[in-house]
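Only the coordinates and a few stated rules stand behind these numbers; no lab work does. Here the structure is a predicted model, which means the values were calculated and not measured. Cβ atoms are built from the backbone, for glycine too; each structure is taken alone.
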Structure 1
Amino acid sequence: MNKQSIARNSTYLLAASIIQKILNLVYFVLIARSFGPADQGKYSTALAFAALFSVAVDFGAAAVLTREIARDTTKASQYLSHILCFRIVVGIITYGVIIAAASLIGYSGELQFLIALASISMVLDMVSTAVWAVFRGFQNFKYEGRAIIGTNLVMVLGGCAFIFLKAPLYSLVAILIAASFANVLYGFFLLATKYHIKLQFKISWPTLKSILLLALPFAGAAVFSRIYTNTDLVLLSRLSSEFSVGWYSAANKAILALQFIPAAITSALYPAMSQYWQREPARVGELFSRTCVLLLLFVLPIASGLALLAEPIVSLFYGSQYGPSVGTLQILSSALIFAFLIFPLGVLIAATNRQLANTAVLAGAALVNVVGNLICIPLFGLSGAAWISVITYGGIFIVEMIVTWNYWKTQALFLTTKFLQILFATTCMAFVVYFLKQSSPLYLTILLGAVVYFLCIFLVRAFPKRELQGFMQVFSKKNEISEK
């Protein structure tokens, strides 16, 4: 890949990801306000339940498909055919397991129906993921970016129409099927017209076995990650109530939506860090530490602002019926700090070939999350699930910092100094926000808090111009990947 190709591909996916997050957040707020906590809780439970089982269909094969096609494009048809056959067969089996599990758990008939619809969308999404993995192998991200935006537009516009017509809740899940199906058709059409790939349904077991063995390390990380990000909603739906799921998911949605910031900042971090690891391993820690400082500049004031302004934010976006979400959002705001910093840690571990260590960490996090929720939800309800989320993300952060210590230990003093400087600026901002929030409009409180924060950042030189230039100089290493 040349530098123009890398920049182009990064731009496509970054722009599509940002638009997707914005559309999803706006759509979720509309659902929350239109249907209320109970029905929104059913909707969120159905999606989380289907997502929890989707790892069986995914199995990490998309990453292998991209890598192997990038190495040899002539294998595209063969590899895609095998993975699609695997996903369709396993998807049908998993669909049956999901239906049986929802019935055995004792969900209501309406919720079981919603789960059944959401699971159809999940299987279709697994098919389209394999298709777009082929385009990534050909180093073409443009069409995937268009598909992401188009799929979300279909979902949002169709959903808004149903909301306006006061259609039943299941129609919102049905529109997901329509959007996923359109995504699959668009992907197959482009495969046929752009790369003339024809699917072969003659399966070779040795070939499929080799693909699955290559996918195994990716599958482990995906399974455990999916468990600790969806278990709270699923267990809340069974151990508490649908209202609790609605209140919790309203707060959690804001936390998930904001993660596009670290995703954007670290979008091109992996190739840059991988190249450093091969050519100048001593500078890996420098790139990691500068990325962490940049993320801290965003996440500390955002997390503090969410905690202090949770009540007016929830009231503005969701309405008074979501009052219990305020305390949950205040707790989850601390999890946001760890969630941001996990992004560069994950990249550092992958770039230094420590994938098995990362899988082990995520396995431990999944275990803690499941056991913790089983204990804390019956005792403490919403706050119990929120605190377990904080503990899960915090545990991943601490363990991964220990695992990667040798790579960034020379930067420890730099990181500590910058953290304390940013913390000082955040504390000053927090004082201003705290005293203004009762007497000033929300927008004015946020504006004045931001002004105080940036003034303090400038005064303590937490991230002066030379630091920003140094970050960009290090990060531009990705442009040194030459065409081979």
Structure 2
Amino acid sequence: MNIARGTDVTPLVLPRIMIWAVLAGVLTFTGADPDLWGHVRFGLDIIRDHGIPSVDPYSFTSDRTWLNHEWLAEVFMAGAFAAAGSVGLSLLKVSLLLAGFTLIARELTYRGLPPMVRDVLVAACIAGCLALTQTLRPQTFSLPLFAALLIALRRVDEGKTHLAWGIPPLLLVWANLHGGWLVGAGVAGLWIAARLVAPRGISRRAWTLLGVTSVLATLGTPYGAGLWRFLWETVGLGRADIGEWQPLTGLAFVDSLPWVTATAVAVIGFSRRRPIDFAHVAVVVLLMLVSFKVMRVVPFYAVAAVLLAGPGVMRDSSAARKPAMQPTPAEIVVVVVLALAFVAASVVIGYRNANCISLTGEWVADQQAARFIRSAGLSGRMLTWFNWGEYAIWFLAPDIRVSMDGRRETVYSDRMIRQHLAVYWGWPGWQEEFRRLDPDHVWLPVEFPTVGEMQTLGWREVFRTERSVVLSRTAVALPSMMQNAGSNCFPGP
């Protein structure tokens, strides 16, 4: 009996299995980011109240109407958590990533790339999207939607006109999930502009109608034109106080590798492709430049580079297809054993990852201090560090109202954000800004320069760890018993 007869077994089978096993392990890892507690909490509130709040109940310094442009993503996240806890959140993230990368893989197959080349390009795309694959955020929803948008636009060029009318509904849903719809709308606008100059697939009139209906679709949110005004006032290329909004020039080389990977795919793909489509190049170059200025855009750039330039890495993909080899039974046994080992390792890693959204990184709130605040029964207004605000909302509300959290411009004015930065970093006049905030308690990292000066102003230190300090206006009775030790998995204690 010839085991290999009739099968397409090549030496590349094992490397492909190894690639996908490793990628599966990467995709299943999930770490909590500073806003995860807030996203789940706000989504649970929306589900409970059957409505989207416009007044913020969690912060005592919020000074603008709450415009929650990610409300639908938070509902999905809350639903996943309510159904299965952190496992539900992990499965939601993996499902979104698999949907996005499966779309990309199928499109590369449709373009005629052989399996190994396709897998390498998908791996390059995953490398370019590391900022999305490691956490669950509303931005994660943008991955499959952006991939679907690019694929639909390209298929419309090729005569599949029915897909054009799926684009407005896609943008409508996207506008309720995450602000990344602006990138999608900008790319669609650039693409449509190119097709108005040189029509392809559908007429100029149809392209124009598609553009108009797509724009109107983004009005289909609870805020209508208010969302446009909000984004016009708040979205920009510079946010000096947020790491992922920084340009690549300020990063270590290893942190710029996702951008470098996407650029390598773009350069190789377009240099080998003939003819070159202006719309494809324009989209990739635009995203390359924007992502160089704002690293948060890198995942969009990686997806566009792989989908639009990637198919050009092989001028004649059919030439790369070699006849199937007929391995010996011993070779088959080796391949099967190694493949099963990689798959088994991937399953074990995936199972562990799914059961724990890891709390790692310097930004993670000091759980010991949070347990003290809760055990001591502190209540009132608390000056909080930006990164710890939504953690505090989850564990300490409603007794504690925070001063600042990661929602930024959705509930805080620029003036209020600058006021907090002045107090955090000790800018000139920070004492007066501190008095204006008028908190009852303070919870800040110990290394902040103003912590010691606050004590000279009469504030009492009631709790300190190696990471943070809790100050209060008055003496606080120490709890007779602290709550149980914290957990390294979301949501924590």
**Study point:** Given 3, 12, 18, 16, 15, 15, 11, 7, 2, 0 for P(r) over Cα pairs in 5 Å bins from 0, in percent, for residues 214-301 alone, calculated: source structure among 1, 2
**Key:** 2
Check your understanding: Between structures 1, 2, where is distance in nm of label points 7 Å out along Cα→Cβ at positions 46 and 342 highest?
Key -> 2
Check your understanding: Which structure, out of 1, 2, was distance in nm of label points 7 Å out along Cα→Cβ at positions 190 and 222 derived from, given a value of 3.3?
Key -> 2
Check your understanding: Can you tell which of 1, 2 yields -17500 when helix-only ellipticity at 222 nm (-39500 (n - 2.57) for each DSSP H run of 4 or more, over all residues; to 500) is derived from it?
Key -> 2
Exercise for review: Compute FRET efficiency 1/(1 + (r/R0)^6) of positions 14 and 406 (r between Cβ atoms, R0 = 41 Å, to 0.05) for each of 1, 2 and report the one that scores greatest.
Suggested key: 1
Revision key, fill the gap. Taking mean count of other Cβ atoms within 10 Å over residues 246-253 for each of 1, 2, the highest value is that of structure 1
Review point. If distance in nm of label points 7 Å out along Cα→Cβ at positions 94 and 350 comes out at 0.5 when worked out from the coordinates, which of 1, 2 was used?
Key: 2
Exercise for review: Out of 1, 2, choose the structure whose coordinates give distance in nm of label points 7 Å out along Cα→Cβ at positions 62 and 198 equal to 5.0 when calculated.
Suggested key: 2
Check your understanding: With percent of Cα pairs over 44 Å apart computed per structure, which member of 1, 2 shows the largest figure?
Key -> 2
